[in-house]
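Have a look at these structures, which come just after this line.
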Structure P
């Protein structure tokens, strides 16, 4: 049973890391050693956080890599659960 709609990790980066610190997307992208476009697609919720990006964010913001991966997993699972009824899967039982 779904209890809440978890935020996209990009929203978390934008609202808890970039904005409070008064940083620009360009400055953060440079600090992460990624293109501005790469970071932009994440914070605009168009791309997911990869394991490598999780490590980069961990280093840059002194956070656990796992927290970024967990945010992404929670978001992905929530979105998949929304489509549960569309899946043509049979319940399997032991023969």
Structure Q
């Protein structure tokens, strides 16, 4: 068995760095888990929920009032973004 001796200050710094690294890894793991759980809504469903035409939804995108991702020619929206638009309009409430 080999024994390695280091100063107390160096050991405490090592422990502090390990705790910081552990916290960062846990944060990243939570973010990845959140992304896996997220369900994206397509444009047709958003139009139905918001009672908008596709052109009106395009207007919201153009004015940066709703976040989205585009894959190919299709747009997808996070439920949180749709709910935010609903709250801002004050007209409709999402039933969960």
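Only the coordinates and a few stated rules stand behind these numbers; no lab work does. Predicted model, so just to flag it, every value in this text is computed and none were measured. Cβ atoms are built from the backbone, for glycine too; each structure is taken alone.
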When relative contact order in percent (Cα under 8 Å, 6 or more apart) is calculated for each of the structures P, Q, which structure yields the highest value?
-> P
helix-only ellipticity at 222 nm (-39500 (n - 2.57) for each DSSP H run of 4 or more, over all residues; to 500) was computed and gave -15000; which structure, P, Q, did it come from?
-> P
State the single structure among P, Q that was used to calculate mean count of other Cβ atoms within 10 Å over residues 6-13, giving 21.1.
-> P
Where does the value 13.5 come from, among P, Q, when mean count of other Cβ atoms within 10 Å over residues 14-21 is the thing being computed?
-> P
If you rank structures P, Q by mean count of other Cβ atoms within 10 Å over residues 54-61, the highest one is P
If volume of the Cα convex hull per residue in Å³ comes out at 201 when worked out from the coordinates, which of P, Q was used?
-> Q
Consider the structures P, Q: one of them gives 0.25 for FRET efficiency 1/(1 + (r/R0)^6) of positions 22 and 70 (r between Cβ atoms, R0 = 30 Å, to 0.05) as calculated from the coordinates. Say which.
-> Q
